[in-house]
Structure formats: structure tokens, C-alpha cells
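Listed below are the structures to be examined.
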Structure P
């Protein structure tokens, strides 16, 4: 097969969950498929193929389609309806895969697949609403719809009117983060961030990550004299609001905000935190909980959306809308070393169920079987 994949997500300035998914899928495919031909499609006028941050084999070709770097009226149409399908048609592409977008081309003799990660805008008020109408159109155009959890599949069938026969569940992988083992390096990292006592860690600072309730719960837990609560990741412009809340609750320097972290810093945060706190209001999968578990960090997360499906009994589940319940879980985990050890062990076992190579093999089976229909 000749397979084209939209990898523009990996050109973003900051790493996101969609970046991690695209990278994981592509590099997983590179580990298991040495026969099919792949085109990895980026965009830009001043970008070179080598700028795409993906480690791939010789049967993968990085391609930059000459679309202006800045968004303009009609830029989406130019990409989806001119450049992309034109390239696929000229190159004789059999399969086009959209791992992280909301649109696929409406024409072209190639088969089209799209991954839908979640439909959060149908469940919660999100500061970046999803294009639900665009997703409905994409589902109608697609030969196959990939969902990253049974929870998301049920949403897609119910709310987007998708034919269940062409909706497939393919779980994410989680092998880009490994536990930091060198104690001296861990100590040096913590000293660099000024973390001189145990800390809870949470990733993501947009509203649906439930940052406000996490801060309120930390204040209510009475742990701020002995522990830090550390937040990291993109904040979507809400950082000043969170800082003001922490100060207003008298938490002083006990709440720490790390504005940008690279992959190595993330590994150290997961590896040295006492607990990973993730009471997210909505997740289509919840990749950060598995990253934490791969690093041996005990996890406390929400009992809603796809998270119970992903973690099973390997995490302490809480009602994300209850500050009291989050605070109680923090205290329990801070005080119960045996529980933390059990969750760490269960978490490592749970994370082993997921790999990008398995994800890639499942995707290839779906792409291959579609040509027989």
C-alpha cells in the first residue's frame, strides 16, 4: 500500500496530546512495517522535510506541501481540497490517514481514514469548542473512523450518526516516556525547580484539566506545609487566574507552575512525584495517566469519560466535581505509602497493555481490510 499521513500537528511549537499521538502512530508504523510506502505530509513555505521531528525508516518519505505558513481565508480549503488530494492522486496513494484533524478531502479515489479522539464539546464547556459539524462531514466521507476508546466510539456512533460497521477502536500506545533511574539526576532536576519537599504533579492547565478544583482541594487537604502541588504544560492563557487563586487561598509558594517542559523534564516530573493528580473533567483516552504509570508514579484520576476504561483498578478514582473527594484522596495518598506502592505496581502492569507498535499493527489491519470491501 501507499499511505499518506497528515503530520502537520508535529510542526507545532509546543508538544500536545495530538502531537504525541501522531508521533507515536508514525514511529510505531516505522517499527512494524518495512514494505508499504508512506508519505508524511507537512506544510509551509519555509519548512524543509528534515524539519519534521519524526524518526522513521527508509520506506517513509517526508514531504512538505507548499501552503503558506500563516492562516488565511481559504487556507483550510487549499489544504483539504486542493493540495492534499492533488498530491495523493498524483502519487497513486491508496490510503490517506488523518490522525489529528477535523477534516478529510471530499474527493480522490484513495481510501480515507480519520481518528476522532473525543467529542468533549458535547459534554462540557470547553474554551476551544470543537467543530462538531466538521466532524460529522468527515465521518460521512471517511471509509473508516478510528476511535481511541470504546467511550469515544459510543459517542461517535450516537452523536455523529456514524455507521458502527466502519468505526473501530484502536487504543493509544505509551512508550515514549521511561522512568528516570539516576538518583543524582533526579536530585539535580528537583533542585533546579526548587522542589525541596515531596510534590503532587498534574499535567495540563486548560480548564477541562480541572486545575481550579485541584488547587482548591490542595488547600482543603491541609498538606501545603509539607508538599508542593506542581502544574506543567500549556495553560491557554489561564495562568494568571490560577496564580491568583493559589495566592487567595493562602498557598504561597506551595503551588508551582512550570510553563514549559521538554520530554526529559516531563520524565523527571513523573518519576519523582509522590502522586500524579489528574481529575480531568473529560478525556477521550487520557495518555498522561499511562505516561505517569510507565514512570512508576501512582495515579489519582477522574471516574468519568474514558479514564476508568483506560486505568481499570490501577488508579485511585475520584469524582472530579467534588473538591472534598479530591482533597480526601490527596490526604489518603500522602499518608498511605503502602497504597502508593500498590498503585505504582498496578500502574506499571496496566501501562504494559498499550504500545504504539500494537496500535500501528491494528491500524494497518484496518487499512488493509478496507480494500476488500
Structure Q
């Protein structure tokens, strides 16, 4: 395997860990700065908004720049922002650092996939991109639980500082190993946004927003949910390991299912199953004793990770099938839609917690999931047509 791809994958691992580990750090941040869980959850919301808005704008501005320079500059900013997060003297300073982390991570992740495709021969292009995406999947399976463990062992600040140190190391390696003169593709922001006028694209992006909102209504506050189920903070890494382990398998399996049954049908199955699992989260929290509820939650997280992480590859395949000729742009917009959904979901979950118990979050997420399923099913092309397109 090309070691340059491995280092870029380590970069996506670092930026992915920064995005997903925050859910386990919220209790510590909330306690240290004296803010509510809802206010701490805004760190997720604002991060996602900055990612969703900043990525397409910066991609348009840097489209023609040397890829090595874009990758190293964005990861360097991310590393420094991670270190600043670990040293933040106040909640407001931490929020500002998270905004810089978000914009830089979106720029790096989008550029890394395009660079991998540019460096690979046509017959190895898909595998090269899969290596880069694998870094993100690994951040869910390993990075987030490891960050939670470090936070429990030392503090949430140490988790951010170590993340910044790893990112600096990867930045130096990418600068040393990548060749100069890898050009990007110049395409203005207006031309990128016009892709949403293609048939089916806007509806698919709306489904992405709603499906991710449903999941992150619950996932953002999983630490509080685990505590309500009778699990101590020290067992939170186990919850995240269960979710991450399921995610790795689900990410792989969903691609194969989408190839066999069609991406549209697979997306529908995934949303329906995730909706059911989230409803079960709240049901078991209400019906089972705390100790048993905690054990069931850990087991349920494996299933949730497996099914939930089946959505991104299946939905990406569906988006590509709608307009293959503009796939790089539509996939970038879909990535922005993912983070818009994360922002929406974490905001809704935070608002809910201000007035209702955390044990009902699963019902709220399930309601959003049903809405996403309805939008996806409404006027969705037939599975047979989808397979023909793919």
C-alpha cells in the first residue's frame, strides 16, 4: 500500500476523532466551566455548522491550489486549534477553537479524498479513496473511545492536547512525503451549489440532514443517557467501543448491500432500523432496572453503530447514482449536509434536555428518523431503476 495514503488516512483519523470524541467530553467540560449540558452541547452544534458552511466555501477558494499545501495548511490549523482547545481558559475560548477545528477538518477531509483519487491509477482509485475514508471509520471505532479513556484517566484537556500533537506529526509527514504540484480543480462556489438543482439531489441532501439529525439528537448526549441507564463515567469508553465496533462492520457491509439491492432501498432499510433502535433506547431506559438497562444499552450501541454507519456509504452511492458526472461536487455537498444534520440534531437534543428527561431522547430521535424515512420514500426512484443507474 502507498504509505502516503496511510498518512493521509491518519489525518482523517485525527480530524474524525476531534469531531466524534466531544460527546464523551461534555460532562467534564460542563463541570469545569460551570455550564449546563445543553450549553456544552453547543460545542457540537457550532462545530457542525462551521464544518457545513466553511468546507464548500474554502474548497471553492482553494480549488486550484497545490494539494500538498492545502492539506498541510489545513491540518496545521487543526493541530493548533486542538492544542488551543486543551489550553482554553474559558468556555468562549473553547468554542472559538472548536470553530477553527471544524473549518480546518472539513478542508482536510475533502481535500484528502480528492488527492488520493488524483494520485492513484484509475484501476486503484476506489481503493485509494476507501483508505482515506477508513481513517474516519477508525476514528469512531478507536479514536473516540480512546479519547474518552484518556479524559477519564486524566482530563478532557489532555485528550485535546494529545490530538493536537498527533496532528502535528501527521502534518510533517504529509509535507515530507507528498509530491509538489498536485493541482486541484477550479470550480466556483456558485457552480458547486447549482448541483442541487439536478433531479433528486436536493431531496437526497434533505434526507441526509434529517437522518443525521435523528442520530445526533441522541448521540451528542450519549454520556448523559449512559449515566441515566446506570453506567458510570468510567464505563463510557465501553459504550463508545461498542458503537465503533459496530460502525466498522456496518460501513463495510452497507456498501455491499447497496451494490446488491440498490442504494435507495438500502438507505430506506437503514433509516427504518436506526429509528427502531433509538425508540428502544428510551423504552429500555423506562422499563428496565438501572443496572440491566446499562448492559442492554452497551449491547444496543453495537447494533446502532452497525446499522447507523451503514447510512453514509449507501447514501453516498445513492447521491452519485443521481448525477454521476458531478459526483465530486455532489459528494462534497452531501458531506456538508451530514454536518448540517449533526448541528440540527445536537441543537434539538439540547433544547429537549432543557425541558424533558434524557431518557426520552430516543423517542425524539425516532420521530426525526420517521420523518427522514418519509422524505426518502416519497417519490423515490424504484430500486430497479437505481440499480440500472449505478
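What follows draws every value from the coordinates through simple rules; no lab data is involved. Predicted model only: the values in this text are computed from it and were never measured. Cβ atoms are built from the backbone, for glycine too; each structure is taken alone.
To test your reading of the models, identify which of P, Q gives 1.79 for Cα Rg over 2.2 N^0.38 Å, for residues 177-216 alone when calculated.
Q
With mean count of other Cβ atoms within 10 Å over residues 49-56 as the yardstick, tell me which of P, Q scores highest.
Q
Using percent of Cα pairs over 33 Å apart, single out the structure from P, Q with the greatest value.
Comparing P, Q, the top value of percent of Cα pairs over 33 Å apart belongs to P.
Among P, Q, considering only mean count of other Cβ atoms within 10 Å over residues 105-112, which has the greatest calculated value?
Answer by largest value of mean count of other Cβ atoms within 10 Å over residues 105-112: Q.
Relative contact order in percent (Cα under 8 Å, 6 or more apart) computed as 16: which structure among P, Q?
Structure of origin is P.
Please state which of the structures P, Q yields 1, 8, 13, 19, 20, 15, 10, 8, 4, 1, 0 when P(r) over Cα pairs in 5 Å bins from 0, in percent, for residues 25-200 alone is computed from it.
Label of the source structure: Q.
Still on this structure, I have one more. Looking at structures P, Q, which one was helix-only ellipticity at 222 nm (-39500 (n - 2.57) for each DSSP H run of 4 or more, over all residues; to 500) calculated from, given that it came out as -27000?
Values: P: -11500; Q: -27000.
It was calculated from structure Q.
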